[in-house]
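Multiple structures are listed underneath, in structure tokens.
Laboratory data are not the source of any read-out in this text; all were calculated from the coordinates shown. This is a predicted model, so every value here is computed, not measured. Cβ atoms are built from the backbone, for glycine too; each structure is taken alone.
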Structure P
Amino acid sequence: MPLATKGAVKGLEPRDVEALGYEMVLANTFHLFLAPGPEVISEFGGVGRFMRWGRPVISDSGGFQVFSMGHGTVADEIKGRRAQGERSGAILNIAEDGVRFRSYLDGRERFLGPETSMEVQAALHSDIALVFDECTPFNVSRDYTARSTERTHRWLGRCLQWHGDHGPRDQVVYGIVQGGVFEDLRRESAATLAASACEGIAIGGSLGQDKAQMYEVVAWTTEELERGAPARPRHLLGIGDIDDLITGVELGIDTFDCAIPTRLGRHGVALVPSPERRWRLDLVKAPSRLDPRPILEGCPCPACSSGFSRAYLHYLLRAGELTAMRLVSLHNLSYTARLMSDLRSAIHAGALEQTAAALRAGAPPVGSGPPTSCTGGPGS
């Protein structure tokens, strides 16, 4: 599902996203809490109606963003750099009731805790709400991770209690598995979520320093969730590289969200069947300057099907034209949608192993059109 972090999929209209076959977008509680504010969005009937998106919306709890302000991302940590921009606010205090922090917008002190997060998400009228959690950084001790995970589990209970007493009846709640990179903590957290009243389960937090470790952590979690009953949807938070989508589905993940397709598009990087280059084609670089070909032959996206050449997109990108950023974003979202369509079809046909191997080796996704349509909830 594409990110509509601040109530918009960057550079695109909702009808663009719907036309590509997507059924849900993710809006972020933290950002919408700070601006324009839940009261404004509620006045318009929820974030779906506010942004004119007629299909379901999932809202993140805000936990990742509020903790990233203090810790930075895993990439920040590994590269030894300080958080910048929207992560440059400051955590003032982490306590049992929640987190006090300084807004990156205006420097004002704000508070976000389990009940606050659920209250904001109720005002957003999202179809799926995520519980508030502490997202620990990668290089923290096992002891800190254990204490943080236990607090996240206590916050889970408070989120479910608030939602049961005050939440919209047609809003589904997903819990979030934490536990860092420690197998026993991940399995314990997954078991706790499986035993809870959550209607879906998301996997969050630091998943490791590299892809091998991430896949190992996800495998521990999904193995543990297999033991839980009843079976519930599984969502992997913030993951969207092509190889990660393929492996994630093989490991038992149902849904994903990530900024990668549109973020790459805004930087002139297109998704193509080229595993040796991480499925990326940098249209800003010189080799595209005189290339008459579309981004990908046979691709049905608006950029390729309209005949825009790599050379033209290269020129527009070098000139800073927003049209190229939009076209490459549309291509990337189309590529990702068709990849997921191929994986869904393979599951139904009992051919996931073969299809995954072909896509991983660089076969272009075919896609079979939009998936079976959902009926939207309160966002419709």
Structure Q
Amino acid sequence: MTIQSMKCLLQFGLALATLSTLGCAALPDRLEGKNYPASEPPFIAPQVTQAQGPGLQPATGVLRHRLLLVGDAGVPRESEPVLEAVRRWGDAQPERTTVLYLGDNLYPAGLEADDRERGEAVLRAQVEATTARKIFLPGNHDWGFPHQGPSRVVAQQRFIEANGAEFVPREGCPGPSYRQLAAPHEDGGRALGAILIDIDPWFVDASLRPTCPGVSTPADLGRALSALLAEHSEEWLVVAAHHPLRTGGPHGGFSRGMIADAVTGTIFLIYGSLQDSYEEGYRAIMRPIEAALTKSPPLLFAAGHDHNLQVLEGGPHATWLAVSGAGATERVRSGYVTSIEGTLFAHGHPGFMVLDIVQTADGDRAFLSVIETGSEAPVFELEAAHP
């Protein structure tokens, strides 16, 4: 080894030690627990009795509607296994299917003017993955890094809408925005609806924040969400955002690995936030949302943000909480997810989730399934009654 190489190695070691110290100092609220990466079996809570869901085509009953929940898909491989699975599940019954992309649709910093061709290709791959209806939610990376104000997220909206899909909420506003996914059935079957929100505007400097009539604070969002939940309380309801309420992944405080923890700790010191769920700023935004959910709990609160697959008990906020942020194989890597209180399933594996509403002789039934690449059948399935 040359003297220069030794100097470089020493400098790297000192830098890493400094970053590690900063990272540990900046991020004290670490989750402790076993990691469940793709190379190992998932965590499944011992008390869970799994249901037998409908699969691609219901063996009994009629599929009323299917909702695919795909998060953080914004850096696909040339032949992305997750999008191939989206095509298989979405095109099984496309006229009765909606794909909801849960944000971070384009890494690393949204639709940039000087990287437009690549960015549009990444978004187009998601739009063209299936012939089913598609709705895109924005995530923090879609806003740019660091946050740039609404220009990049609105540019993505324009592209998505010009290519036959929906982008909700619009114009960089937080919502809440309601979309009906399936109408009520003539035999009394409930409608299926989605309420979509985006808390990213409150991570933007106030001078860059868009003007959104009626909703300028998290408290405003909570009140508007409460009204929508009450108005549609007789439906099967999904509330979706990029950011989760709770998570056993890195955005909940679980380790990203030593080097990544050091780097993200430094980012936290520079920018003041990693948009992690234990940060006081994050909690302050979420509190009015949680209060609204408690008044009229939906069937599901779905999010991405963490690059793994998790199903949790919803407590007072929903029947289930879902973290489905494993939409790009390259972002999942070693998984980094553990079980926390209320975890029913956790796995650091590429994939997504499917919510099926199935009409049977005994009435409508709701199934939540976890779909992982490399497996034809769901790896985890639950059934719930209407909340």
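Computing helix-only ellipticity at 222 nm (-39500 (n - 2.57) for each DSSP H run of 4 or more, over all residues; to 500) across structures P, Q gives -13000 for structure P.
Each of structures P, Q was scored by distance in nm of label points 7 Å out along Cα→Cβ at positions 227 and 251; the highest score is held by Q. In terms of relative contact order in percent (Cα under 8 Å, 6 or more apart), the structure with the greatest value among P, Q is Q.
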